[in-house]
Structure I
């Protein structure tokens, strides 16, 4: 993001820099909208996860965890944007609302599936919100290490640890 120039964005979009500045007062505002757009586009793939998981909430939760890991390619690039948002939200309070909004949507997605699994008797969960917080915190921590290429936590090990944690949290098989 530090290397992004409004002039390059305007040129790539085929518009004037004035038009870009009209819609985005700062690069941080542009980053926020790019992340909102990315999250909205990902909604279609999140919806398809449900269809591909079959009837099991445990399988769906595993697919969701997998979808939230920095897998090589598109998901890895999205992770870089998320990390950029987290770092910039610390330094630029105007981005905190974007970070909170997008994280609330992610939390809602996971909590909905966990609550649904509990309602159907597949999961045994005392506190859906707390369980969701634990899982998302673990996904974030493991994801950052995988993204950074930590040899102590390769992708396959992170995936296995997250599935095991999720299974303990919901007291049911995940995967």
Structure II
């Protein structure tokens, strides 16, 4: 659990710090961008419409929720679902870094472009500047860590044709993980 954090201005507007959910020894660590309004209200990640779609497609891909830990780059809700700023990401990075260290999970799933850019930048991967579209559905390797990119479920909700891309990416994750 995270101590009450005041490292950035989001601490003044959030309701809850949204740490993460999942087993202590996950097969995959899913990292999204930031909590949404529902997540801020209930204190758990990916429980709104995007999370419901993600969970449905995980079942379709035969990936058990018992094998994944879900969290976000930011632990506090940016009002109006604003894109996280670099300062907010930097303020929150130590929390995500602590989670990764404690979970010791080396297969990370970047859920969306912000997560992909942040993870590659802070973990020392070659930079990914184009977001998720070009890196979705494939593994990036660096030292003993791998990152697999998927489009964000919120994108799939806005663009229904992307739902099939997300389903395909999750099935490919399952198929190529070992």
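Only the coordinates and a few stated rules stand behind these numbers; no lab work does. Since this is a predicted model, take the numbers as computed values, not measurements. Cβ atoms are built from the backbone, for glycine too; each structure is taken alone.
The greatest value of distance in nm of label points 7 Å out along Cα→Cβ at positions 38 and 110 among structures I, II is that of II.
Can you spot which of I, II the value 1.00 was calculated from, given it is FRET efficiency 1/(1 + (r/R0)^6) of positions 22 and 70 (r between Cβ atoms, R0 = 35 Å, to 0.05)?
Values: I: 0.55; II: 1.00.
Traced to structure II.
Quick check: 2.1 is what I get for distance in nm of label points 7 Å out along Cα→Cβ at positions 78 and 94, calculated from one of I, II. Which structure matches?
On the way: I: 2.7; II: 2.1.
This value belongs to structure II.
Largest in FRET efficiency 1/(1 + (r/R0)^6) of positions 118 and 150 (r between Cβ atoms, R0 = 35 Å, to 0.05) among the labelled structures I, II is structure II.
Starting from the value 27, 64, 9: which structure in I, II was P(r) over Cα pairs in 10 Å bins from 0, in percent, for residues 86-125 alone calculated from? Here the read-out was taken from II. One of I, II was used to compute helix-only ellipticity at 222 nm (-39500 (n - 2.57) for each DSSP H run of 4 or more, over all residues; to 500), and the answer was -25000. Which one was it? It traces back to I.
Figure out for me which of the structures I, II the number 17.2 belongs to, where mean count of other Cβ atoms within 10 Å over residues 30-37 was derived from the coordinates. Write out the running numbers ahead of the final one.
Details: I: 17.2; II: 24.6.
The structure behind it is I.
Which structure, out of I, II, was distance in nm of label points 7 Å out along Cα→Cβ at positions 134 and 166 calculated from, if the result is 2.4? Traced to structure II. Tell me which of I, II gives 1.03 when you compute Rg/Rh (Cα atoms, Kirkwood Rh). Only one of I, II returns 1.03 for Rg/Rh (Cα atoms, Kirkwood Rh), namely I.
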